[in-house]
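Every read-out reported here was derived from the displayed coordinates using simple, explicitly stated rules and does not represent laboratory data. All of these numbers come straight from a predicted model, not from anything done at the bench. Cβ atoms are built from the backbone, for glycine too; each structure is taken alone.
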Structure 1
């Protein structure tokens, strides 16, 4: 049985939301490597993890990806979107921005 993290990482691997990740196997593998065990998907329901994974995949292809991810976290924090656990999603998106910073640094 797959964990929520396993499913989210498989989604990023097989259904990248950005052209950059779709066209760059190395970047996609590096993102998954950085995310594995990072805690980004801890305490998230599958629907929340799925949406965070899609946001990560999309923002990884943007030059301003980390900043965009932090903006997403702020938007969730003020309640403009519906989530199963808003607090866990804000934390996950904030941590995801740090992962995108690390991805850009490599």
Structure 2
């Protein structure tokens, strides 16, 4: 089953390998839809700043927790927000039917 998601955040890792970065990209499904991903490395710290909309997502809380657990020894900071877009927060309706034939 898939759903629509928006995921935003920053992940910082110390001594990140290409495999670590690839794991993040795959697990958070970067490259599938609309996104902004900036990866910077400085002084042994790799920062991944991202915002990704995915219309056929398989991302959920469990999947993010599993990724973070696997990266735990290298994590220095993370802040991630996951939004499910298939359930609206607000609905607005208007109908201008005058009943005229």
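Data overview
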{"quantity": "Value 32, calculated as relative contact order in percent (Cα under 8 Å, 6 or more apart), assigned to which of 1, 2", "calculated": "1"}
{"quantity": "Highest-scoring label, criterion being mean count of other Cβ atoms within 10 Å over residues 53-60, among 1, 2", "calculated": "1"}
{"quantity": "Structure with the greatest value (metric distance in nm of label points 7 Å out along Cα→Cβ at positions 5 and 29, set 1, 2)", "calculated": "1"}
{"quantity": "Source structure (of 1, 2) for Cα Rg over 2.2 N^0.38 Å, for residues 37-76 alone, computed value 1.16", "calculated": "1"}
{"quantity": "Source structure (of 1, 2) for helix-only ellipticity at 222 nm (-39500 (n - 2.57) for each DSSP H run of 4 or more, over all residues; to 500), computed value -22000", "calculated": "1"}
{"quantity": "Read-out log10 I(q)/I(0) by the Debye sum over Cα atoms at q = 0.17, 0.18 Å⁻¹, computed value -0.77, -0.84, structure in 1, 2", "calculated": "2"}
